[in-house]
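So, here come the structures, one by one.
Throughout, read-outs are computed from the coordinates displayed, never taken from laboratory work. This is a predicted model, so every value here is computed, not measured. Cβ atoms are built from the backbone, for glycine too; each structure is taken alone.
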Structure P
Amino acid sequence: MKMGSSNDKEAVKAQYASSKSLDTRINFHNMYSTNKMGFGPWLISNYEIKEGMKVLEIGCGTGDMWKGHGDLIAKCDKLVLSDFSEAMLDAARKNVGEFSNIEYKQIDVQNIPFEESSFDIVIANMMLYHVPDIDKAISEVRRVLKDDGVFYSATYGEHNFNDIIAEWFGLVGKNYDPNHLFTLQNGGDVLGKEFADIEVRRYEDSLHVTNIDDLADYLQSLKALHGIGTMEREEILNMLLPHVEGGAINLQKEYGTFIAQGIK
């Protein structure tokens, strides 16, 4: 039996019951990524938010991406920050703060509680691969977007460092379940069912990890989603040690975002 499929509703719910695991992963990437711009700042630099726009983010997590971007928030007539998890919304409130034009709302992307053509922009980063019915989710996004609206959806590729580590651990095809439901390789096909124009932009980055204890912390933070996270810490460290070269572990990252628009 494969453990922790990352589009299993209960596994996802457990994973995001608190912001602690997500914070661990964000801090890990901030510390060891070679591209110091940061994925969040890069993502937000791609967003064309104009004065008076209505913006919905689905799966906002801790809201970290919006910190320090009061100028963009001020441009929005309305900014809805939403998540499936109440704990994440609480963390987002603390991180981003209260603004007259921000609404925090618990939302399931498969059933978005807004009227048709409500938003100029919808954002869903690093979450569509968690959704049980991804086609329904994309259909809902298209429904609440205006005809000329834009959908930004970040994801990973099929050659990302988690999969590389799974190979090191001999877990591929066993109790590690790589989730390739929505990747940089196939996401265009998924989005193409609802959107006419799709662009993919890639974020160049890698990891240079000089403390394998921190990498072990990262892997254990995935406990509810991946088989690696359920292993004993000592076992994880022993599996990582042979891959240390010159005092560090170097891993390729594969991340990017889709920009989808137009009516199919």
Structure Q
Amino acid sequence: MAYGDFAWKSAPLSGLAWPAATAIVYVGISIALASRVRASRGTIQAPSWLPAATIAHNIVLVVSSGIMFAGLALELLARARGSASAHFVVCADPLTERPTGPLYFWAYVYYLSKYYELLDTPLQLLRGKLPPNFGFQVYHHALVLIMGWGWLEYTPALWQIGMLFNTAVHVVMYYYFLCCTLGTPPAWKRNVTRFQIVQFVTSLGCFAWTSSLVILRGEACAGYRALLCSTAFNVTLLYQFVGIAKKSAGRPKTA
């Protein structure tokens, strides 16, 4: 598949059955592993290879997130220059917007990366402890896979902003996890959650902008219904991250 000739409809894993089935299997495996951890009552010993695997996992996600951010940013600039406008970001024409070409190639890479990110949960559970906010983590990973598929299937407005924010957040977040695995946790843990909150607050502001074009100006924007679903999902994530931030604020600061 040539970079410039990317076409979503002919790409591997483009059918809804792939992310849906993967999400179901992921949730099932996560629940089974979590049940085993709870039943063990702290007696499970982590495999000797787990620290190295976790370090490698975090490095892959730091590097790949940075590459996706840069790749999408460059293609966004190229398209904006070519069309003399960036209006397509907030409201693309439903008659002409298609998930093809370099811009959507990066959306596809992002979508594929969500499959890889599912490894977060088993890698943490193999330590013999439930990760913090386990239920939220499983919910988030399972549904973001569907959301990534929806960006390509329905080409909704604002996906580019969502992807830029999310990949930037992941560079910071997985670098933090990497440092923790190496035994040198940074002192700015709470800023990771704050960055995530900024991400979702910004997404709501952008959604209001696009909605004003649809409702007040009568513009037809590609994938608006998919955008509604994505925004509803983001609201649930924002609610959870605000709760996490409040809990963190109530605890003494640690390195």
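Here distance in nm of label points 7 Å out along Cα→Cβ at positions 146 and 242 is compared for structures P, Q. The highest value is that of P. When helix-only ellipticity at 222 nm (-39500 (n - 2.57) for each DSSP H run of 4 or more, over all residues; to 500) is computed across structures P, Q, the figure -24500 traces back to Q.
In terms of relative contact order in percent (Cα under 8 Å, 6 or more apart), which of structures P, Q is highest?
Once relative contact order in percent (Cα under 8 Å, 6 or more apart) is worked out for each structure, Q has the highest.
Largest in Rg/Rh (Cα atoms, Kirkwood Rh) among the labelled structures P, Q is structure Q.
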